[in-house]
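Undergrad: Multiple structures follow.
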Structure I
Amino acid sequence: MDIARLIEPVTGHGDALTLQGAEHWMQGRTLYGGASALIAYTAAIRGFPDLPPLRAAQIGFVAPVGEEIALRAEIVRHGRNVVQLRSEILCEGKVALTAFWLFGAGREANGRHKARPPAPPAGTPEDGLTVSTNGAPSFLEANFEVRHTSDRTEPGEARIRRWARLKEPSRLDPISELILMGDTLPPSAARVMERRGPISSINWSFNLLHPAPTTRGGWWMLESASDHADQGYSSERLRLWNADGEQMLAGMQSAAIFG
């Protein structure tokens with residue numbers, strides 16, 4: 001389903017609304033995290049136009065997000081170069097998602113350091129084999145095309161890499177598309193689980209490395225990698241590159257591991 005339809009009713013004025021087509025973006029009993037984060041971002045930029053480029057975000061997945069929601073957004077601080085803004089999704093009068101957005105105007109660089117390409121190399125999306133999404137969360141099967149990267153994960157290594165793109169052209173601006181795509185993969189701690197069980201993202205924070213990200217053919221290379229998993233939680237690194245191996249997003253996430 002075209003993601004633009006899902007965010008169409010978001011005005012940025014704090015209205016209660018019904019998400020059209022939300023059933024195509026569900027992950028269990030809640031809206032997929034990237035889609036719910038996109039709704040909160042859309043409320044922010046439609047409520048406060050003329051913001052500088054988005055540089056970073058901190059998102060808390062508090063409770064399930066359903067079809068009937070309310071939105072609110074406020075500017076926390078408006079400085080000379082940086083605007084800090086909070087937006088929230090409410091379900092049944094309670095906060096279901098809270099997001100803190102940092103927008104910043106560009107300045108003349110005082111030092112440069114380019115992000116490294118993915119290692120080991122991931123090949124190209126055009127050469128990747130299609131990943132079967134049978135049995136995957138419904139939002140993934142309905143909306144995404146997924147392919148393998150050329151590298152292979154060693155047994156017991158908590159890392160997942162995939163090429164992914166939307167099945168339908170999104171009509172989103174590049175930043176909105178990255179927010180939608182950036183949380184697509186499951187936490188990589190699934191690879192080291194001793195028993196089958198559900199995994200749930202608790203939060204997601206990320207930095208954008210380019211104010212106007214681009215890619216080729218709609219393909220992005222996604223990676224989730226666990227730095228540490230124990231006592232029912234995993235600390236995950238979430239990164240995203242374009243089809244030419246340029247990193248566009250660097251993030252972290254805490255995931256709850258059940259079972």
Structure II
Amino acid sequence: MTIKEMLERKQELGYSNQYLSQMSGVPEPTIQKIFSGTTKSPRRATVQLLEKALTPDRSTNQAAGSMYKYPKPVSDSLSCAAEPAAAYAAQKKGHTIDEIYALPEGVHAELIDGQIYYMATPTRQHQEITGEMHLAVANYIRAHGGSCKVYIPPFAVFLFGDDSTYLEPDLTVVCDPDKLDDRGCVGAPDWVVEVLSPSTAKMDCILKMVKYRMAGVREYWIIAPQTRTVTVFLFNAEDEAKEQVGIYSFEDRIPCSLYPDLEIRLADVV
């Protein structure tokens with residue numbers, strides 16, 4: 001697909017640059033430069049990411065038994081597509097995990113590529129959603145004799161198995177016991193859920209999404225209470241062509257790829 005064809009496809013679908021960035025993992029300024037002609041010869045890997053986001057495998061998504069839906073265009077009122085100017089309170093780069101460990105009790109922050117992001121106190125609604133998600137998943141695992149473990153914050157995730165990226169997701173599901181120790185999860189969890197707030201949209205929808213994908217997280221949910229929507233990313237480290245993404249409402253019964261018969265309807269609890 002040529003750049004002109006991709007631009008025409010983008011316009012046909014009604015995707016904004018922000019939304020296409022969220023879908024592809026390509027930074028929005030890079031997309032702007034490609035479609036404006038500023039970048040004459042974009043990297044092939046970048047073009048492939050954009051092509052994939054603009055040409056969903058509709059036969060796969062609509063196949064019999066498929067639980068996942070390819071998303072339709074969304075307006076910029078959806079926090080995940082809006083990309084606000086600030087995400088958390090950020091410090092300059094060059095920080096280390098030791099500074100996370102030295103934080104006063106009750107102060108929480110995350111570390112990504114040498115940058116610290118302080119986490120705001122969650123709202124009541126945020127805590128309700130997190131608690132209900134934990135209850136639903138934990139009860140399912142227990143009832144079915146599953147071996148995966150489910151955690152809520154504060155729970156440390158050393159995403160790449162080292163000290164470079166320290167996160168505290170709103171919900172973490174780990175199925176490999178070898179990744180668990182007294183510190184938390186060392187390596188990529190199987191399933192991660194983040195509950196969106198206006199101040200964390202850019203972090204959760206773009207930066208964390210890219211990091212989770214790179215690390216090998218299998219499934220990533222972004223719950224947006226403001227719009228009562230849930231964005232579900234299914235990553236596939238071995239075959240990117242099999243990756244899927246869907247947008248659901250709180251009224252939908254949302255499936256989980258880890259457990260074929262597990263569905264969560266957030267409208268039942270929130």
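Undergrad: Thinking of I, II, which structure, once helix-only ellipticity at 222 nm (-39500 (n - 2.57) for each DSSP H run of 4 or more, over all residues; to 500) is computed, gives back -3500? Each step should come with its number before you reach the end.
TA: Numbers: I: -3500; II: -8500.
Source structure: I.
Undergrad: In terms of mean count of other Cβ atoms within 10 Å over residues 26-33, which of structures I, II is highest?
TA: Numbers: I: 20.0; II: 17.2.
Comparing I, II by mean count of other Cβ atoms within 10 Å over residues 26-33, the maximum is at I.
Undergrad: Match the computed value 23, 17, 15 of semi-axes √(5λ) of the Cα gyration tensor in Å, for residues 122-249 alone to one of the structures I, II, and report its label. Please report the intermediate quantities before stating the final value.
TA: Details: I: 23, 17, 15; II: 20, 18, 16.
Of the structures listed, the value fits I.
Undergrad: If Cα extents along the principal axes in Å is calculated from each of I, II, which structure is the one that comes out at 49, 46, 38?
TA: Numbers: I: 49, 46, 38; II: 52, 48, 34.
Structure I accounts for this read-out.
Undergrad: Just checking, which of I, II has the largest value of distance in nm of label points 7 Å out along Cα→Cβ at positions 10 and 210?
TA: Numbers: I: 2.3; II: 1.6.
That would be structure I.
Throughout, read-outs are computed from the coordinates displayed, never taken from laboratory work. Since this is a predicted model, take the numbers as computed values, not measurements. Cβ atoms are built from the backbone, for glycine too; each structure is taken alone.
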